[in-house]
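In the part that follows, the structures are each spelled out as structure tokens.
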Structure I
Amino acid sequence: MKQIVSVGIDVSKGKSTVCAMIHPNTIIKESFEVLHTVEEMSMLADYIGSLDGEIRIVMESTGHYHLPVAQFLYQKGFFVCVENAYIIRQFSRIMLHGAKTDPLDAKKLAKYGLAYWSELKPYKFHPSCYTELSLLSKQYQTYIKLLIVAKQNVIHLMDEMLPGFKEALDTASSVQFSKVKYVDFAKEFYHVDMIKSMGKEIFRENYKQWCKEKGYRFQSEKADELFHLAEDGIPTLPTEFPSTRLCMEVATEQVSQLGYALEQILSQMQNLAKTLPEYQTIRQMGGMGEKLCVRFIADIGDVRRFHNGKALVAYAGIDAPPYQSGQYTGTKRRISKRGNSALRKTGYEVMKSLKSHPPKTDTRVYDFIIKKENEGKSKKQAKIAGLNKFLQIYYARVMEIYKNIV
């Protein structure tokens, strides 16, 4: 019988620390560092290949830093396991000392490999449409956060230059991220003094022309309301400051650019998602708008990697782990929140959409949410319970599609 060799790799930015061990926790070679270059990674692959026995490489998931190492060694034909960082952290609590260094972390990963040898799952990397969707989804999450901050900045500047105008111009959300009425208005009419200097009639004509160019509905009453706000408004930043107009122009332009970037990302996500065999089936499910559908698919990825629907629920972090000890069984359990937070957020948006627009057919999830609310659950709890059921239905339908393809 071959001896088992566990190679622990602690990955950081640009370099990794490596430690190889055999049973029972015997170090073959003291920890050493390798840079993430082709030359040094090739030397590492040669070293691991020279070890005698059945070899398994263990590293923890570290965002994107582990990807070049995992993919390089995977392509060299090694068994690579990328373990959840939370699991590794729980394993490290077994050790009494609390020291933390890269060599100790590499040793800890090697020990974990030996302790859970038969339970290690191989890392798989197959570039696909799901890989692209995952990349775009992460970019979407980054830009949407920036857009929210940029909008708040514009609102702050409007409070100082156009007090009361944001509330007067705030309309229903546009289907376009780059088209926000109060932002477009502030870009054109940046200060109450500018509006007052035009006079009521000239401002009405300029506002009418602006509405026509931007595609907004013109109302003469709205123009009069805005001019009245300008007359009554007390700005805290004077137009005499050269920086006043500059700040507003830069802030509004930033919102427009971020909105345009989000539209480009979503457009590409839609083009990719439409090539997937499950797209049309998922699109017909309740709560699935055109944008939410592609985001939901991107956050889940390839559903075939989950062994059942409950595994998908756990991946979303909305499973409620049981708690029982002796004769006590916990009944007030909370969701774990240890899964994909982006999927959890998108899923909750789907449930809000489902509740706001009840489906005419396939009402199982909607009826389940209503049932939970009637049982006394809060609206939020009912939606989370509905999302749990929704994910299991999603899993069953997508898996059925792929079974038929095979």
Structure II
Amino acid sequence: MQNNELISVEKAIKKIVAQFDKLEDEDVELTKSIGRISAEPLFSKTFNPVTNVSSMDGFAISSDNNDSYFKIIGESSAGYPFTGQVRKKETVAIYTGAHLPKGTDTVIIQENVKKKGSSIQLIDKTFKKYQFVRKKGLDFKKGDIVLENNQTINSRNIGSIAMSGNYWINVIRKPIIGILSTGNEISKVGNLTPKNQIPSGNLVMLASIVKTLGGIARILPIADDNKKSLKKILEKNLDCNLLLTTGGASVGKYDKLKSIFKEKTKNTKINFYKVAMRPGKPLIFGNYKGTPLLGLPGNPVSAGVCSLIFLNAIMNKMKGKKRFFPKIFEGKLTESISTNDLRMDFMRGIYFDNETETIITPFKKQDSSMTSFFSQANCLIIRKPYAEKIDKGQIAKFIKFPSLF
């Protein structure tokens, strides 16, 4: 077992991600691929468009014509192309998205013609080849990459993939995260709780975070503050990619998570305990019978912040991502921030962008039990260990909460 010396956030992330590998892949239907991570590049099976098509309503002609008058011999609409051959001094009425008939390469928009019975007269004879024509493969060609490797699939990707002739997508499997809350005082969310109990808000919050980060949340039963209850639940869920616990990671009489690692059990050990950060110092990372376990603090804000820093890093590693720490931004402070101590600080705050700069405001109250401020925040202001005071109007660094986090 490791000693109680505080480990830096950077070192903790490095130790954690070293214990995980990229997950295996699986094929999913295109309609179920939103938010998934591609496991390989995806190549188009066709051209888009599959042939030359009109981009406007008008009349299709050959650009070799020098005439002003054309006989209308038919029409071409989307889904109902004209199948004949168009010769000199002939034209076909054509509509947006329709295939250009054989013998044509140019579209004259309907505003530039005068229709006279079954013929048209060009108002303006200055046209050029391929005007108002979307050429075959304009969007992409057969064999082009329509989805890069390791890309998060969004709705726009799905629309493009659908046009490429693909339906099954090879993606990284979603990790299964078993979420366990400990504490005699914890009760199920939605129940009317006695004065000596509190709802298991961390369970539902962490389950939502796991889903937001692209995992499958398996909510486990609430464990009592004793080793027997804790071990029984953990041992039934060793098939998870990660066991995520909240509470029981501190040093109190009823904090039992750390104690299960004291027993001489195969493939069970603590890699580190306690991180030099605020909030979130009492954090445990180890393996329980071969399954990685991340023990978050019980305070809701601490659990949430640690999820953004450490759970996010784990999920990124399993998804094959290379970035483990959230992207860092800069903004101008509206309030001064005092000198920091030995722990890296993650202060809750609000940022907004005006026309010229980003403004950030830290909350005056930073208590790790205050979920209301945590839910209002949209960023965490980063303070390095022993960082000097930053005055109002100066620049500070911050990270943003991901969408829906």
Q.
With FRET efficiency 1/(1 + (r/R0)^6) of positions 164 and 324 (r between Cβ atoms, R0 = 30 Å, to 0.05) as the yardstick, tell me which of I, II scores highest.
A. II
Q: State the single structure among I, II that was used to calculate distance in nm of label points 7 Å out along Cα→Cβ at positions 92 and 236, giving 4.5.
A: I
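Using Rg/Rh (Cα atoms, Kirkwood Rh) for the comparison, can you identify which of I, II gives the largest number?
If we compare Rg/Rh (Cα atoms, Kirkwood Rh) over I, II, the biggest value is for II.
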Q: Could you tell me which structure in I, II was used to calculate helix-only ellipticity at 222 nm (-39500 (n - 2.57) for each DSSP H run of 4 or more, over all residues; to 500) as -18500?
A: I
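Rank structures I, II by mean count of other Cβ atoms within 10 Å over residues 300-307 and report only the one at the top, that is, the highest.
Of structures I, II, the maximum of mean count of other Cβ atoms within 10 Å over residues 300-307 occurs in II.
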Q: Identify the structure, out of I, II, from whose coordinates relative contact order in percent (Cα under 8 Å, 6 or more apart) was calculated to give 16.
A: II
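Every number here is computed from the coordinates shown, using simple stated rules; none is lab data. These numbers come from a predicted model, not from an experiment. Cβ atoms are built from the backbone, for glycine too; each structure is taken alone.
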